[in-house]
Structure 1
Amino acid sequence: MLSACAGGNFRPVSDTSVLIGKPYSVRGVTYVPAAAPAYDAVGYASWYGNESGNRTASGERFHAGWITAAHTTLPLPTYVEVTALDTGRRIIVRINDRGPFARGRIIDLSRGAAEELGIRAQGHSLVRVRRVVPSEQDRKRLRSGKPAASLPRVPERELQQIRLRFSAQSR
């Protein structure tokens, strides 16, 4: 069910069928997957990569270098735009796994996604995660392990507003 489960037969990388899934519990916390078409959250991202070759929650093989991520409740797969709030750098990521299960984290990026976003060396970073519907060309690139087309950086003024939103929700 979760990443790092036993290997075996893997599901081909595909955008169909979308899996929302049933509620599940990890370490005493219950997560309820939902469609969430307007998902837009600010919090911390971390990254993982030692599990290469394991099965993701969507049934696909995990590739640490691909631009993928884990989320506790969004459908599998889902595409999100992840913005690093210290630099304004942003990328499109394909969610195909469940997690993170560490308190205060809203997304776990693959090593490849963390490198693409420029946060690998930090280990974790304050980010905005927003659900998006990328072009078919970008979805195809992500399904084959390549990054989507580059996005311009978010202007500093907008980053300040997003950081304020995080400060307000953290109180």
Structure 2
Amino acid sequence: MGRVPPAAEVLSLLVRRGETVAVAESLTAGMIGAALTVPAGASAAFAGGVISYATELKHRLLGVPADLLAREGAVHPDVAAAMADGVRRLTGASYGLASTGVAGPDPQDGKPVGTVHLAVSGSDGRVWQEDLNLAGTRDEIRRSTVIEAVDLLRRVLETSVREHSG
């Protein structure tokens, strides 16, 4: 018997705990949300998402501080954390999952192609982050980001299950 696909595993963990996730996506432009809604029954745990491709939407919709965006640009770990927290608050989800980065073909905000920042925000105020340097074409970087984002959420959920059962 094969391994359960990561998105299905994440959704199963959320459903068992009565929790939900929402996504805030920049470079992936909806691909993470699409991946999380492939498994049947996804609506029981997937609240929705915001595609904040434009920097201004990160501020206006997700509450990313304007001074942070002005100082660091849209591709920064603190921006990913603020996006995750913003989408969690906006949707009322238990967790917010965010991605921001540079898929190419050109650098952005002084950051090289392949720079990616992921964050998960929990309703308890905790934030988990992962910074990646991915290689490949624009499409490969975006697809790898989806895999890494779903995996980060899976690890957060598995860690939190162990903490609550220990």
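In terms of distance in nm of label points 7 Å out along Cα→Cβ at positions 35 and 75, the structure with the greatest value among 1, 2 is 2.
Suppose you compute distance in nm of label points 7 Å out along Cα→Cβ at positions 107 and 139 for every structure in 1, 2: which one lands on 2.7? Clearly, the read-out refers to 2. Quick check on the output: 27 is relative contact order in percent (Cα under 8 Å, 6 or more apart), derived from one of 1, 2. Which one produced it? Of the options listed, only 1 reproduces it.
Taking mean count of other Cβ atoms within 10 Å over residues 67-74 as the criterion, the largest value within structures 1, 2 is that of 1.
Thinking of 1, 2, which structure, once helix-only ellipticity at 222 nm (-39500 (n - 2.57) for each DSSP H run of 4 or more, over all residues; to 500) is computed, gives back -14000? For helix-only ellipticity at 222 nm (-39500 (n - 2.57) for each DSSP H run of 4 or more, over all residues; to 500), the value -14000 is produced by structure 2.
Read the figures in this text as sums done on the coordinates, not as results from a lab. Note that this is a predicted model, so its numbers are computed, not measured. Cβ atoms are built from the backbone, for glycine too; each structure is taken alone.
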